[in-house]
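Read the figures in this text as sums done on the coordinates, not as results from a lab. In this text, all values refer to a predicted model and were calculated from it rather than measured experimentally. Cβ atoms are built from the backbone, for glycine too; each structure is taken alone.
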Structure 1
Amino acid sequence: MKKEAILQVNGIYKSFGVVKALKDVSVSFLPGEIHGLIGENGSGKSTLSSIISGIYSCDQGEMILEGKVYKPTSIMDGEKHGICMIVQEMGTIGGITVAANVFAGKEELFSRLGIVNRKAMNRAAQEALDKIGASYIKAENKIDEESFENRKIVEIARAMFNDVKVLIIDETTTALSQKGRELIYQIMNRLKDENKVVIFISHDLDELTEHCNTVTVLRDGVYIKTLYGEEIQPDVMRQLMIGREVQDNYYRDDYEDYRGGEDVITMEDVCTEGGLKHVSFTLKKGEILGIGGLTDSGMHDLGRTVFGLEKCEKGSVYLSSSGEKIQSPQKAIRHKIGYVSKNRDKESILNQSNIMDNICLPSYDKIRQGIYIAPKAERNLAQQESDVLKIKMSSLKQLCGQLSGGNKQKVALAKWLGNDSDILILDCPTRGIDVGVKAAIYKLMDDYRKEGKSILMISEELPELIGMSDRILILKDGMVTKEFKRSRELTESEAIKYMI
């Protein structure tokens with residue numbers, strides 16, 4: 001007997017200006033499905049999930065939820081109907097507690113005569129966190145004190161407190177450590193067993209193959225095909241997403257003994273409030289130096305410290321040739337150092353500014369003539385870099401906040417390439433980037449190092465670290481525990497020994 005769909009989307013259209021994000025998309029989501037939603041950046045998957053959750057309204061078409069017409073007016077209205085979404089970027093509210101985030105918009109549950117009972121709210125939030133296996137996060141803590149990963153877990157606790165019918169997970173696993181991912185997978189399987197629906201957006205095709213029983217492919221805003229069971233294979237998904245064959249192996253294939261050029265950046269005996277403990281290393285000219293570890297190992301703090309965003313309590317970061325210290329982002333930029341943060345929307349781009357302004361921002365000294373900046377010079381620089389990275393956009397005037405996650409990442413990279421940066425600090429550079437673009441990003445990185453420039457690449461993906469780095473430093477508890485040189489024999493299991 002055929003199951004009735006919990007959610008049906010029929011003939012959905014959505015445009016942003018001249019960009020047609022979705023064109024006549026229809027999909028059924030059945031009880032007990034972990035339903036993968038995949039496609040290249042700009043394919044429409046995040047737009048569709050945003051319409052389902054209530055963030056956007058569609059231009060045309062309808063949605064049916066449990067047999068009734070469903071027209072959410074906001075994300076909170078969607079939650080009231082049992083549709084919850086965990087977004088790719090930061091979805092928590094700063095300046096308030098963990099508990100207040102869990103119950104944002106639901107304060108009336110703990111209010112009497114307009115006064116919120118904070119103790120009762122804290123208890124209920126802690127129970128919600130304990131229920132999903134996150135008792136290590138304390139409800140009374142300020143959300144700003146928590147790591148990026150813990151904030152994502154708080155979003156999950158918020159979603160699971162509702163009577164969830166459909167849980168949308170939009171690229172969330174790319175921001176989590178293995179511990180956080182396992183927690184997500186457990187929740188997905190629990191909802192599957194309860195005959196609920198999980199809509200799972202991911203660029204990791206192996207992850208989709210392992211966890212999904214249904215996968216729908218979108219391409220350029222158009223429905224392509226839905227796969228079931230044994231049809232869900234990486235090669236099949238890859239070809240449907242891109243419309244052509246793509247080789248699976250897109251890492252570097254050179255393994256000659258790298259001796260490196262002169263040192264360009266030195267970190268010497270650095271301790272930080274963020275958690276680095278007596279960290280020392282050098283980055284060489286023409287080198288990709290990989291930094292690996294668990295999420296809370298200090299590796300993300302390392303990137304921020306090299307760029308001058310975090311201060312050294314002890315030790316220093318300096319230019320190896322001159323000894324000049326890097327103590328602020330302004331000084332880093334003057335010395336042609338660029339930084340792409342893992343927290344893209346908060347630290348790498350300005351969502352309420354357009355693509356041209358974002359790309360040109362670090363380069364105004366380069367393109368100005370005296371105090372005058374010619375609009376044509378701005379346009380030429382932005383167009384050149386957006387063409388190199390093939391950014392999907394309606395125009396250079398499109399707001400970055402309207403772009404897909406992957407195209408935002410391309411803008412974040414484009415601004416530093418446009419500034420002729422000699423050193424790039426890339427924190428999780430391919431997070432939220434689809435399989436078709438990932439190969440192009442890796443080629444760009446390889447070409448960059450061949451030009452004699454240097455990359456400090458921080459990554460939570462071991463295949464990426466092993467496949468792209470000349471050397472790898474492993475961090476644990478804020479300290480360097482091991483250095484590996486590039487080698488065909490290096491395995492993930494060998495690297496993991498020094499992380500845990």
Structure 2
Amino acid sequence: MPVSNTENPKTIFCLTYHEITADARVLKEARALQSAGHNVQVFCDWPEGFSQVACIDGIQVKRFNWQSPEFISAKTLDPFFFVDRISEEVNRRFVPYMRSADLLNKSKSWAERIVTPEQVQVLDPNYYKHFEGTERRRRKIRHKSLYYKTLLKHGFGHNSKKLKTLMSGERELKKRRRELYQLCSLIFANNLLNLKFDEAPDVIHAHDIYCLPAGVVLAKHYNAKLVYDAHEYEPARATNNPSDGSNFAEKLEDDCLAYVDHMITVSPSFADFYSKRFKSSPTLIFNAPEIDPNFIKKRKAEALDQLSVRAKSHVSDDTPLVVFTGGIQMSHRGMDKVLEALVYLPKVHLATMGPRHKENDAWFLKIARDLGISQRVTLLPPVAAPDVPVAISTADLAICPFQDVSKNHRYAMPNKLFEAAFAGIPICLSDLPEMRRFAEELGFGRTMDQTDPKCIAQAIEDVLDHPESYRMTPENADNLWTNYSWPAQVAKLIALYDDI
């Protein structure tokens with residue numbers, strides 16, 4: 001990886017609403033900036049099983065429960081001086097949430113005065129992180145039972161009205177939070193601002209819209225520069241937008257963009273969309289895997305047998321193997337249509353490699369069983385992000401059947417494209433503008449009608465029958481490494497920070 005010994009090192013606060021090790025883009029950008037001589041600190045989510053503070057490759061990581069309503073109060077909205085275009089949505093969606101959280105916090109504060117220390121643990125979600133599975137569920141049930149019995153014993157509201165309020169308070173709060181959509185960013189900001197910071201940042205690097213309001217507040221407080229890293233085109237996502245058609249994501253971004261100094265995004269079309277709304281054209285940093293040619297050769301030599309998607313799927317060398325990388329979603333990624341396509345391809349095996357989600361996997365496997373093809377489908381856990389191209393290099397082809405359900409999907413350039421390209425395998429992909437342009441430029445992809453299982457089957461069959469037609473030329477491979485590799489993206493990122 002190219003490393004810059006910057007003459008002007010900066011303290012950078014990177015904000016992400018994911019846990020850092022679950023977001024490859026955030027982590028690899030943080031690594032690049034740390035390697036360039038900057039002092040990088042990451043503030044991220046704190047799921048069960050993780051320590052609150054960690055150090056990863058010299059990067060200081062501070063985790064916090066950003067969804068907690070603990071600090072929500074009547075003063076929560078005070079720091080958001082810039083909220084203008086979304087003020088109506090704040091009053092309609094966030095203020096009721098804020099009131100419910102404030103009431104719940106006051107009820108918990110009262111209850112803590114009359115229950116035993118053991119029973120108070122029911123109020124602390126971090127307590128249960130020390131237990132697993134059945135033991136965790138048993139303790140939750142036992143503590144809640146003792147807790148509510150104690151409240152009743154002390155007359156916590158005759159006719160149990162207050163008790164019902166407390167018992168249903170968290171359920172009500174979760175329901176209201178789901179209806180907040182991008183206004184969850186105010187909860188993230190509220191909890192982040194309640195942390196203690198050991199030093200002042202020079203730059204706030206806010207990843208995605210959910211961290212953007214927090215970035216505005218921190219940048220103003222510390223007189224720091226603000227970088228907005230838009231991983232999606234948030235105003236046009238297929239999910240996380242209100243079903244009533246209102247689009248306050250764009251209004252929220254517009255409220256914040258006046259305070260953003262530099263923008264980063266992930267596809268040329270996204271850069272065009274944002275350049276019409278932002279004061280300058282964003283820096284384009286593609287989602288390439290964090291590898292170089294030496295890494296590929298080394299990992300293949302030392303660990304291909306352990307990483308191989310073919311070996312893990314127990315598929316013989318003469319069985320055609322199609323691979324999908326990333327998480328399965330129930331409709332927008334089109335994997336149900338790929339399963340239907342397998343009905344027309346009786347010799348083909350499908351493997352998916354990525355984060356496992358119980359509900360999505362159950363949906364996927366049920367479709368496979370109903371179609372009678374479950375014995376030809378394998379769900380594999382994820383591997384480290386840099387290892388994905390090595391792992392899938394033993395497959396015959398990759399597939400990316402994103403559906404054209406939104407502007408965000410239509411112009412996306414997902415990780416899957418780059419993983420297949422650097423793995424050196426062809427890809428069957430949706431006939432969407434940015435994916436098509438990338439595949440045609442490098443000559444390694446076959447577009448398909450992603451809505452029609454028969455067309456998907458025909459595309460897969462075509463690539464399997466004529467692999468030589470979808471093999472990159474030496475010139476295209478050189479283009480791939482020169483313009484799309486992670487070292488090429490790091491150079492752009494370092495240049496942006498040198499300009500700050």
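Worth pointing out:
- Identity of the structure behind -13000 (criterion: helix-only ellipticity at 222 nm (-39500 (n - 2.57) for each DSSP H run of 4 or more, over all residues; to 500), calculated), options 1, 2: 2
- Read-out distance in nm of label points 7 Å out along Cα→Cβ at positions 28 and 364, computed value 5.6, structure in 1, 2: 1
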